[in-house]
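Trainee: Pasting the structures here.
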Structure 1
Amino acid sequence: MITLYDTGAYLVEGKELIADGPKALGEIVSKTGTGISKEDACRSTMAYGILKDHNTSGNMDKLKIRFDKLTSHDITFVGIIQTARASGLEKFPIPYVLTNCHNSLCAVGGTINEDDHMFGLSCAKRYGGVYVPPHQAVIHQFAREMLSGVGKMILGSDSHTRYGALGTMAMGEGGPELVKQLLNQTYDINMPGVVGVYLKGSPQKGVGPQDVALAIIKAVFENGYVKNKVMEFVGPGVSSLSADFRIGVDVMTTETTCLSSIWTTDEKIKEFYEIHKRPSEYKELKPGKVAYYDGMIVVDLDKIRPMIAMPFHPSNGYTIEEFRDNLSDILADVEKKAAVSLEGAVPYSLKDKVRDGKFYVDQGIIAGCAGGGFENICAAADILKGQYIGSDAFTLSVYPASMPIYMELVRNGCAATLMETGAVIKTAFCGPCFGAGDTPANNAFSIRHSTRNFPNREGSKLQNGQISSVALMDARSIAATAANKGVLTPATEFDGTIGEYKYFFDSKIYENRVFDSHNVADPNAEIHFGPNIKDWPKMNPLPENLFLKVVSEIHDPVTTTDELIPSGETSSYRSNPLGLAEFALSRKDPLYVGRAKEVRAAEEAYCEGKDPAEALPELKDVIDTVTKEFPEIGKDKMGFGSVIFAVKPGDGSAREQAASCQKVLGGWANIANEYATKRYRSNLINWGMLPFVIKEGELPFKNLDHLFIKDIRKAVENKDEVITAYLVSNGTVKPFEMTLGELTDEERLIILKGCLINYNRV
């Protein structure tokens, strides 16, 4: 199904691949009649052209990107705007859309979520933005329908900000990167590598976009083949896919850890823009005559089979046929991985789902930016037509991704078809993806056409003994399973007809409900503040010398942002930095918050001129040991903070709170073998935290140990490649080495100032 090149590759005339090697350029000459250098071929990718058009640095190796548009949802926009306000925001300088699709549900017994919505509406009026009310559209569907444009760039504060199928290079980042854009600053990155995704053939009936996406993720996630690179979709197979199908594959590229994505465009994408009444946003987009890619993924669409990504990661994929044929072995492997991810906190087994050799699931969900598309839901309706999901435990919920899609499903009869089966159709909402809607029962198994299935997500609370499992599948196979009363079934076994439905976009829905300032700010508009919306606390600049206490040590192969700051019910507190921080690492390390607060109390005491050891007595011996070894540091040149170690933190969501919660609890650093995503590392930096890296296998400290870093401020200022730190233990100091990785001059200043707010505050 999937082949990865061991080398780079040239794409000739958009059709033929030539692997990089000594004879490659000669072969290109023989085929095209003209020569080309590798450098020129690198500049012929679609990604290079779009990045060049948006780069303000004049140096294509060191990019400073200005985006065309911004978008956020109601878990992220309050913190972003509060940060920007504290930094001097007067108006939104570019179109900024505030959608309400994550905290759509009203908090029981309180006003928290709706206060956030009213904050968003009032800020759209004051600063000149766009406000999309709850239940109208999920963030990414609205962006596809109303914001995308071929050759444009969009930055969103959600990791699944991906509109490459529509010719738009989009990136999902933590909130501070949007703050920079709002303050007329830039998104600074090195020129990323570009990996081609060469599609050939066409999918067979019953195979959907999630199947293609999961097959790709399985092939590239663990080996890091596309990490922090741009995936560029090319090849003859692209034309065999509808716009909706391409969108469904594209949105899942986030789970590969790539930076962004872009696709060739054609008449089907032109039709998409015409349907959505924005024909001027279309133009043909394709690579140059000869384009060079740093790697190549060849996808034979003919051979893709219905897939299932088992707990607890989208890369844990199997074909459904393979899974059914090897139930015992695969379930044993899932349980083995669960023992690592869950650290034995709860008993976990899926063997009770096997009855008479068949695997039974408890719930099906088709939802969100990945599953809630028009074609996915129409196909599910066709597969379920005349069937019933039954009256037992199995349930099926369908969430159209926008109200215009919902309206068309009503008009063409697919909504009625689904409701007749016993399925429930709900409004546009991202909750099923992150554990705030249709949370499974304890020990239940849910199959979902959504984006993620991480541990400590979907309502799982290990400290309370609760665990549920989510597997990812395509809407078509979810429907086939639902028609089979919960028996896992690939859609390729459906022998009926899956029709082609023409989509009619009703723009009046948005015209009647969406507030659009048309980029006109009203400085007299009053901002609505609910009692849960709090300002960021004061944050100190980086001290000259730093004492750190290790307050959490995580040795999982990968630590997700869901484990750093849980999703689900905590989302209502995203507007309250200190309130949300109480949940930090709560499902992974429940002792973390208390330990971090103890260190923060010592820092606060020190800043008030008191002895920090009065707040944290163990510091007395630590300080005495360090000052004896380094008497020159002086009692007035110290800082105190906490640090966590994780092998590979930051996979998953763009949520900045994974870093900011550590910061407001007194965190000064992370130490890792590597960072799972660029966006998590960027979040650490933007909140003034040091993103240390230590070599794998070299861990000279353990949880609760004290570390000391002499002259850390000078090291950051002087761009030292190696940072010497010291383990302080039993009256001795023992040196070890770490690095900070590459930092831009601006990033160094942000760390020195203590956070992005301090950097921008005059």
Structure 2
Amino acid sequence: MVRLTDHGVFVNGNQEISLEPPKDIAEASAEVTEAYIEEGRKKTMSYRILSKHNHSGDMKNLKLRFDSMVSPDNNYVNILQTARAAGLSEFRLPYVLSNCHNTLCAVGGTILEDDHAFGLSNVKKYGGIFLPPYRGVLHQYMREMMAGSEKMILGSDSHTRYGALGTMGIGEGGGELVKQLVGHTYDIPYPKIIGVRLTGKPGPGVGPMDVALSLIEKTFSNGFNKNNVLEFMGPGIRNISMEFRMGIDVMTTESAALSSIWCTDEQTEEYLMEHGRAGDYKRLSPDRGAYYDRFIEIDMDTVEPMIALPFHPSNAMSIREFKADMDRILGEVEEDGNKIKGGAGKPFCIRQHVKSGEFYPDQALVSGCAGGLFENIVAVSDILKSGMENETYGIKGQELNLHVNPASLPIMEDLMTRGIGSELALSGVTMRPCICGPCFGVTDAPANDQLSIRHVTRNYPNREGSKPTQGQMSAVCLMDARSIAATVRNGGKLTAATELDVEYRNIKHNFNKNIYEKQVFYNFGHGDPDAEIVKGPNIADWPEMAGLKTHLLLKVAGSYKGSVTTDELIPSGEISSYRSNPEKISGYTMVSRDPQYVPAAKSVRTISSRANLDDGANAITFGSVMISDQIGDGSSREQAASCQKVLGGFANIANEYSTKRYRSNLINWGLLPLRTEETLDIPAGSYLYIKDIRDILKSGKSDLNVYVLDEGFEIKDESELIGLSTSNIEKHKKRCIKTTLDKLTEEERDIILSGSLIIYYRK
């Protein structure tokens, strides 16, 4: 049971909603009421941590400095290139470069080891921390070695979550990390804080993914958690292990939350002590009378094994409910899949996975920062071992196979030392390197029309490797490792782990610190300014970018209905091999949804590029724009915005931006994040006009008019653009759309005016 309270509440000493307002607040004046609320806000764990890291002197408008940062190898090259262009001289805070995302050596793009050599040389020059390939997934390393009570960590991966250890983690685009590297702050209004009270205890066979999906299912579609901080409390916390807490915590990203923080206790203290960081423990708990803007209650006694159907973690329900109505539900999934496929090749079909009333997936994976934890993998072995009492049991080559990626080398070493690795091998499970491969879509892509069950963080369309415009389409369901193992043990028939009688072992993970001490290059504070940067031939610099002139003329390169995700804006999988070459990777923008977007944007750039950069040309900037109901759900990868910029984009118009981090990426790459309440029925190829855009930004205004021009207006070549006058544009105005930039800081306005964060810092 998940219950939502959509209004502000105070909590009592038992971390329950107070039935009586303190000091008769209900009868007090508005001023007194607000004073009580402000005092209540200060009693939360979030306020305690945010105030410690705030440098603005104003808790309503935060300027945060973080304790450390982390980036994976699918985006640290771009971050370092941006920081170097902005005048980087040293890493001002511990910065971990993790090599866990990209496992492709090269598919037309950068050789993987070129990126790693580049990263290592930057660590030598500027003083950072280098986590070599296959030693750990970035989030597990940060849990094991960097997180601690009352800390804040910024990461360029959206699943930067360490709340269970008392650390507020925030996943953002690369531009925000660049700001920290060159001495600036992370600027946000004080967020709403949502209390999450856990009660009860998960039953045998119920895992952290089941609890997480229950939360996501109730809170994503209604925006309940969007850009807010989740604060976990309640007696149920003591009933779950540290790894169980981490498994829930990392999935809070999929509810659209900004960050998370948990009450800490003796289990937290023990974990930090075992990892050599006893001094990082502080007891965290909200004080009596703490105030929360909203409240969530989760009774873990009632949580069932869950399944998230394609194509989002919020498309979740219990396995029991799914099995009761499979045909209808799978029909809806096929309908959604065929919209994504867009008519290429044969229709997407997965109802063939239902045989004699049972559901049979094709592939099973347990991996990464969510699935690859020690306790999850031990539970997998327990379930499969109990099936081996039958002499004929063992995963058969022609049936559903199971593959496991432990989250770190210390976890893998302990699994092998305890003999659990051997148990898995005898059961037929393959144990893989410590990478994010399956979750990121660069390994284990299913065949056409196949369906994979995975304990990973995401099941977005195409993340598993589909190529819908080429007729190749598959899908992923999210499940907990326990029910995945139960399904494998049951001959591939979808099975909730609670359906089986299993004796689960309570084996405590032993962390071997020697692995990291010997294998991680810790060079923070010891940079060598004379060290040479190693830069392979496919690592390219950022192209020249233009800022805004007096007025802005836009041509719609793509107009869409529904949500445009970051995985559609720039696909993961093999496209990530172009990650270090801005021009090459931009050529794949929207390729899985709209192959015409790139040619349309490039045609605008061809006309505009020289004129936009020429100060002597007219006072009109010409660029492309993307339009959709909702844009930006998903990854923090800055390429989702930087590729639009490289292609000549200057704005997006949406009814909603799915996440704060995507909106930040737009701003840092000089794109206007325009939002409107109006219905967006503007076709691709239309022209839009914003008069006096520079003055609007400089004046601090947020509301502005976007004019749709009539069909008689067209720019065919550079000479027409250079000779264009505002009076000529004005006479083609057809209708006006009221838009807003929402709240922008003065620095954000200056970044957009400059054209990008790089240009802004150069100035």
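Trainee: Say we calculate FRET efficiency 1/(1 + (r/R0)^6) of positions 60 and 428 (r between Cβ atoms, R0 = 35 Å, to 0.05) for every structure; which of 1, 2 gives the highest result?
Mentor: When FRET efficiency 1/(1 + (r/R0)^6) of positions 60 and 428 (r between Cβ atoms, R0 = 35 Å, to 0.05) is computed for each of 1, 2, structure 1 gives the biggest number.
Trainee: One of 1, 2 was used to calculate distance in nm of label points 7 Å out along Cα→Cβ at positions 228 and 684, giving 3.7; which?
Mentor: Clearly, the read-out refers to 2.
Trainee: Taking 178 as the value of volume of the Cα convex hull per residue in Å³, for residues 252-451 alone derived from one of the structures shown (1, 2), identify that structure.
Mentor: Label of the source structure: 1.
Trainee: Here is a further query. If mean projected area of the Cα convex hull in nm², for residues 444-515 alone computes to 7.4, which of 1, 2 did it come from?
Mentor: Label of the source structure: 2.
Trainee: For mean count of other Cβ atoms within 10 Å over residues 620-627, find whichever of 1, 2 sits highest and give me its label.
Mentor: 2
Since every read-out is calculated from the coordinates, none of them should be taken as a lab result. Fair warning: this is a prediction, and the values are worked out from it, not measured in the lab. Cβ atoms are built from the backbone, for glycine too; each structure is taken alone.
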